[in-house]
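Each structure below appears as structure tokens.
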Structure P
Amino acid sequence: MTSRKTFKDLFGDIVASNSISSASPHLDQGNLQVITLIANCLTDLGFDCELMEIADNKANLIATLGAGPGGLVLAGHTDTVPCNEHLWSSDPFVLSERDNRLYGLGSCDMKGFFPLAIEAAKQHLDKDFKKPLIILATADEESSMGGARALVEAGVPKARRAVIGEPTGMRPVSLHKGIMVEKLSIIGRSGHSSDPSLGTNAMESMQRILGQLMALRDRMQQQKHPGFIIDYPTLNLGCIRGGDNANRICGDCSLAFEIRPVPGMDMHRLQRDLERQIGTIADADKVDWQLEKLLVPPFCAEDHSELLALCEKLTGHSRQSVAFATEAPYLQQLGMDVVVLGPGDIEVAHQPDEYLPMDRIKPTIDFLSQLIGRCCL
């Protein structure tokens, strides 16, 4: 039976299940294999498992032990970013132990959290759960937040407290920036470069839009937030492509960029202002434009969060902030008191030879076991 697998066997099976999510269709994989693996394990342990279909071969898992109001959610995403296999020292889809570390794609960020949560849950299976324990596994956090957004739309799960096991070095995170991922396409009209009147140069319009974005970046640096090391919103120009030859008027140009707003900023107002500026330039230049966007709100833990205080007490670490975004604001929208806290280190996430330190394993299991005891028993 799945539940009789050792911790490392389960960890290895989870790493071996390719669940890459990506905005590039040729790289994108489903997560149904790893979701089914975790669901089978938890079903064997007595959990009631519900699969929520998100798309073809993609699903969320809501696994519940116990019943009633309140309770605790141990949450994480089952997808990983793509990897450059040739840069790894070992197969990224095979869990490898060396240097007192467990190497494998997702070991740190963050499929490795699930075997740890399951080991912690096993320690309480013979006890009476007064409030439910929910292990929540989501799809597509790394690409679209599709799994988390589907949970909000469905209004599930219902619980009072949630820990998201993202890589924080076992330090409780109460604050993180949001992220606005934007892909802008400008469509002009190509023509022979000897006569500018034969076309409409999309690259020139993009250049004017880039000027507006740089001005926005400078203005946003005045919006300080003392909770972060980089204490202002950032804007990064990530990728630009346009045209195909020096002697042709550029007919199309695309730009991918991101903005990381701080808590307190109105993301939707910022987005409307951004689109208005783009539209003004595009109308003046008589070019068409399209904008694909993904908005993930900033996160700020509840004032006087009981869960945050408990996590500080159990880990011995004070709260901190991080610059990366998580599913925390979505679980907050479901009414939960949320803390981001997990065993990995963000410095090795999304990198070749991603790993989880083995000396974090027992402390994490012990912490999660104590948390279950405080919140569910």
Structure Q
Amino acid sequence: MKGIASLTLEERLRQLIALPSVSCSLPEWDQSNKAVIDLLAHWFEDLGFAVEVRPISGAPGKYNLVAVKGQGPGGLVLAGHTDTVPYNAERWSQDPFRLTERDQRYYGLGTCDMKGFFAIVTEAVQVFQDRDLQQPLIILATADEESSMSGARALAAQGFPRARYAVIGEPTGLRPIRMHKGIMMESLRVTGQAGHSSDPSLGRNAIDALHDMMGALIQLRRQLQQDHQNPQFRVAHPTLNFGCIHGGDNPNRICNACELQFDLRLLPGMDNDAMREQIRNLVAPIAQRHEVQVELQPLFAGVDAFEEPADAELVKVCEQLTGYTAGAVAFATEAPYLQQLGMQTLVLGPGHIDQAHQPDEYLALDQIAPAIRLLRQLIERFCLEGSPS
């Protein structure tokens, strides 16, 4: 395996893209991220970092990497995830796992979200290889951000790593993001009793019950939109989306069971667990009235909403360096878990979310040099100068 000094940024990105690391709740799609972690470990060891690869308990084949250079009570974490979403190879113009340069863009699965960030980080840190850092620089590479966030959850539970500041390199067009909505994906399953459709009294129709529950959820959605507003988000209120519905087996049978799956995105200051309990209390009397059983279960553990205060030191520094006021996005990240570790946290990285999660994903070449420059400025500020006054 070649040392990092002999590789260009493009060659490093090419190697990362060539290593499949799909993360998915469907077992037939899900893959290990170990090859990506091992490659990053090799590179950061070459760069003089102390590297630790941590297996994730209960998630076979999944690993986190923590690479540390320097010591001290403060310091900076540069964080990203090593996994990608699934892909539709037939809809790509080229092999998703072969880096392709075209029209001043790098195409490939993960170029934007977010293997490109690690290639840029390795370029940015090389100029500090022979310099003594006053505070630690920590590179964090996680697993399963695109599905369960098991990597970030494991680190938060372990209380590791510790630093004063953390920048997550998700694609934001190099604009600082200090807020995002939370996300819940829930399953509402109703079980009634089958019977012949000619006599409704012979059964209890699960679709009828779910229909009323959906009506109550629509009313809840209206109430949430009325009661909770944050104009810093493009969609300024919480959203509740009915994503898919399944139930019944034949028109001439009373429906025995049906299921609704929905997505709910709350604003900062709202609590996922409290909302789940509110929904349970909302549907329980409807189930009792229809004499059916109802079960509300999360499809995954969910991610809390995130907010870093506008006057936080990290926010001010990133606003100064980028020239942009820190904003808000609707998509969720690992930021809440890094906040749990006691770090001021911001989302800021190259590329745009519009290019992620779709065929012909790309990273525009004009994002690369500014991203390298920005990361070097952050390292100078927080690891060489220590904490700004």
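Throughout, read-outs are computed from the coordinates displayed, never taken from laboratory work. This structure is a prediction, so every number in the text was calculated from the model and none was measured. Cβ atoms are built from the backbone, for glycine too; each structure is taken alone.
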Next on the checklist: Comparing FRET efficiency 1/(1 + (r/R0)^6) of positions 187 and 299 (r between Cβ atoms, R0 = 30 Å, to 0.05) across P, Q, which structure shows the greatest value?
Outcome noted: Q
Item to check | At a computed 0.05 (FRET efficiency 1/(1 + (r/R0)^6) of positions 179 and 203 (r between Cβ atoms, R0 = 30 Å, to 0.05)), which of P, Q | outcome: Q
Checklist entry - For which of the structures P, Q does the calculation of mean count of other Cβ atoms within 10 Å over residues 59-66 return 20.4? => result Q
Checklist entry - Hey, mean count of other Cβ atoms within 10 Å over residues 83-90 derived from one of P, Q reads 12.5; which structure? => result P
